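S.K.: Before anything else, here is the set of structures, which you'll find just below.
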Structure I
Amino acid sequence: MAKESIKARDRKKAACVAKYAVKRAALKEAGDLIGLDKLPRNASPVRLHNRCQLTGRPRGYMRKFGINRVTFREMASKGLIPGITKASW
């Protein structure tokens, strides 16, 4: 489980990206590199990192479900994810 400070920092970055998304798009369309440079660094979507919604784990992230592989396996075994069953043959 990730520390709460790390998860909070990631949420703060995501909020900053959302806040400046329209302004960044307009500046990029106009080709105004100086204006882009004046925006906060965390306004760039490249600085975001995918993390598990439940635990905050940064590795093994499954984009389709928004969780990591460990959490996915636990939830799938318990039957908490609709349409997902453990393979057996």
Structure II
Amino acid sequence: MSLLGEAQVTAELAQTPGWKRAGKAIERTYRFPDFEAAMVFVNWVAALAERANHHPDMTIRYNEVTVSVWTHSDGGLTPKDFALARGIDAL
């Protein structure tokens, strides 16, 4: 998959509310009422990522989960990163 140019990344971010650029990746932090709800979300993301064969980095801090997505094999952002981000938002 080919890397997106800066203009394409900006356009994709405009269509992916809540996500921001973080170096080579895009990321978003989700907040939940408690740890258990955060862990349910993490497991849903894991199942989605497995189906997509595209695995995000996730950081868990009690009731907050930060998801970071980029295509490691290509060294930056590709269309599948934004597709996964939108899929995560749909959860």
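Throughout, read-outs are computed from the coordinates displayed, never taken from laboratory work. Computed from a predicted model, the values in this text were never measured in an experiment. Cβ atoms are built from the backbone, for glycine too; each structure is taken alone.
S.K.: Ranked on relative contact order in percent (Cα under 8 Å, 6 or more apart), which label among I, II comes first with the largest value?
M.R.: That would be structure II.
S.K.: Rank structures I, II by mean projected area of the Cα convex hull in nm² and report only the one at the top, that is, the highest.
M.R.: If we compare mean projected area of the Cα convex hull in nm² over I, II, the biggest value is for I.
S.K.: Continuing with the same structure: I have 0.60 for FRET efficiency 1/(1 + (r/R0)^6) of positions 19 and 59 (r between Cβ atoms, R0 = 30 Å, to 0.05), calculated from one of the structures I, II. Which structure is it?
M.R.: I
S.K.: Which one of I, II has helix-only ellipticity at 222 nm (-39500 (n - 2.57) for each DSSP H run of 4 or more, over all residues; to 500), as calculated from the coordinates, equal to -15500?
M.R.: Attributed to the structure labelled I.
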